[in-house]
Structure 1
């Protein structure tokens, strides 16, 4: 039997999950825009490998947002689409990577909260979706960290010659 307190608890949990999904949308749109801008800068600089890699990530972030919107609507949330963090672009490759790493880190932390919340609410499908997105984000986070490590070891100029 559902009591008033039980229904209130369910609504509170759902609101928590809606907030997390909306925060994830903010980060996905921010990263999508940031990666799109970075990719175009790399293209302008003549670094086609980096352009392709980062442009692909931009598209991936928007696809993640699309999946989050669909899930949000399915569970009864109102997706907030017009919110973005400031897109930051640096003058050097290392600055680009560090800005990207910073936003990815915040996004990953938010997705971790979403996993915990969806598990508490026994929302298996949201848990699976957030887990899949989180796994992809962590892989790219690791890639960014490794690129920063490479640059610190061989220098930006040598990095761009080999990996640009």
Structure 2
């Protein structure tokens, strides 16, 4: 259960991210069944080594996303109002990355049932999910494009250096 109703409102969660623009009283019907969790800095929330069927919304703090290990390079951050766990929740696979508390964080843990009920019954929730997914895909595409450009640049420099030796 939520610690108290003002906790969610005071954080402005209905003004950004996944809950942006939702009818507060309707959303709270479902969110009151979700659990609050505190994550100390450095704690792993999601791992490709463990199944996940929950969605986590950041209430305070910051989460970091890493591909190969919790200590590998940072590939993304998850801010207040944003969520983690949606991919493994929807495709029933393991998480694709490690999600770690970058700061002491408070999260809202939503079960699969709560998420589907909100998609079905809270106007705007599904739209916000689509927006979030599209934004993350766009950022991922930019990252891949930039990595590809750097790789091509380095390859062309390497081939130029090899031809100079001839």
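When distance in nm of label points 7 Å out along Cα→Cβ at positions 64 and 128 is computed for each of 1, 2, the one that comes out at 2.7 is 2.
From 1, 2, which structure was Rg and Dmax of the Cα atoms in Å = 19.3, 74 calculated on? Before the final figure, lay out each step's value.
Values: 1: 18.3, 67; 2: 19.3, 74.
Label of the source structure: 2.
For structures 1, 2, which has the highest computed value of distance in nm of label points 7 Å out along Cα→Cβ at positions 40 and 144?
Numbers: 1: 2.0; 2: 3.9.
Between 1, 2, the highest calculated value is found for 2.
When mean count of other Cβ atoms within 10 Å over residues 24-31 is calculated for each of the structures 1, 2, which structure yields the highest value? Intermediate values should be presented prior to the final figure.
Details: 1: 23.1; 2: 16.1.
Once mean count of other Cβ atoms within 10 Å over residues 24-31 is tallied for 1, 2, the winner is 1.
Source structure of the calculated read-out (helix-only ellipticity at 222 nm (-39500 (n - 2.57) for each DSSP H run of 4 or more, over all residues; to 500), -29500) within 1, 2: 1.
Bear in mind that the values in this text are calculations on the coordinates, not laboratory data. Keep in mind that what you see is a predicted model, and the values were worked out from it rather than measured. Cβ atoms are built from the backbone, for glycine too; each structure is taken alone.
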